[in-house]
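Take a look at these structures.
Laboratory data are not the source of any read-out in this text; all were calculated from the coordinates shown. Please read all numbers here as calculations on a predicted model, not as lab measurements. Cβ atoms are built from the backbone, for glycine too; each structure is taken alone.
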Structure P
């Protein structure tokens, strides 16, 4: 049973005709894109906004029209994966390196749906190293400031050289052990000069598509602040 395929394809069912859709990055969303491509071939009319160059390329291969922010007024629905998700719907994202664009698109969307196989569900965030996108200039000093917050930052490398995001930045993968207060850490990291954005997505996800103990697809919805 391919859990990623199950939840990824389920997410495509939430896309309706005429929508502007934010399309995420990663191995689970790969299946969402493929299924959306099938729907487009069957006559579904949508516009996609991609969170990465990789996603844009993949979406076009599947016949999904891709637009830029200059061509739209807003995003109806954003679909994306996560590296970790807790019971409060807080996320760690950025394992694929697209966290900045992912956060811009998730924030712009009327509804943000996260797809997560059962391995991504955690009680406390932090086992997955938190990606932090930083500008290359002075990244060593930026890393020291992150260390002072309790993290152990490591420069992400690819084939021996620093990994470059689609925005031309570096990523520091930071081990914070357990992140007991994601909101506070998110704000503290973004106050550090040199930090562009971090992979904590706090109270952004509206719904999570995942699996229960019986490996059945379930949809969990985040309650609003007043509990409704």
Structure Q
């Protein structure tokens, strides 16, 4: 999965997704995350336009009333023209539906309470994406927390570390239910964010694959 982020654009998408989505409430995280994928699809399709396409024609194609004016239409065109694989298209269609439901839903929403549905959505992508993001999120959140408390100084002695070993820090974590609950919440949200980042990286991968084919034909 790490190889997905080798391209600079993919790395930038991951960094942007993390900084923006982790700061959002869960509902906003879903809405903004899907919007970011929508923008990446637009970038992908624009990369396929002839170089001499006028700005007015681009606007007509990609505005709300144009052929590529909605996320749904972009995904359907990507499927019909075999621009993106079916599993990726199906995954993003499910995310689009979730976004639409949330946009018209007044009741409270948390990613944690809808974790099974969200896991099923990401599981539509082949290559064990759902399992991969679950593993990555746990490793990142817990290792980040452990590193933070291992670097912390003792409140009564600034010349001494709060914990003398990682085992001691882990023992403290295992005995603190409040911290464990907080970390579980962070992990679940980060799992969604890294899932969005992976989908964005896949869109970039297929964009670059197409551009590479064009360059080889030239």
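Taking FRET efficiency 1/(1 + (r/R0)^6) of positions 104 and 160 (r between Cβ atoms, R0 = 41 Å, to 0.05) as the criterion, the top structure among P, Q is P, with the largest value.
One of P, Q was used to calculate relative contact order in percent (Cα under 8 Å, 6 or more apart), giving 32; which? The partial results should precede the final answer.
Working: P: 21; Q: 32.
Of the structures listed, the value fits Q.
When helix-only ellipticity at 222 nm (-39500 (n - 2.57) for each DSSP H run of 4 or more, over all residues; to 500) is computed for each of P, Q, which one produces -23500? Don't skip to the answer; put the middle values down first.
Values: P: -8000; Q: -23500.
The value was obtained from structure Q.
0.85 is what came out when FRET efficiency 1/(1 + (r/R0)^6) of positions 56 and 192 (r between Cβ atoms, R0 = 41 Å, to 0.05) was calculated for one structure; which of P, Q is it? Only structure P yields this read-out.
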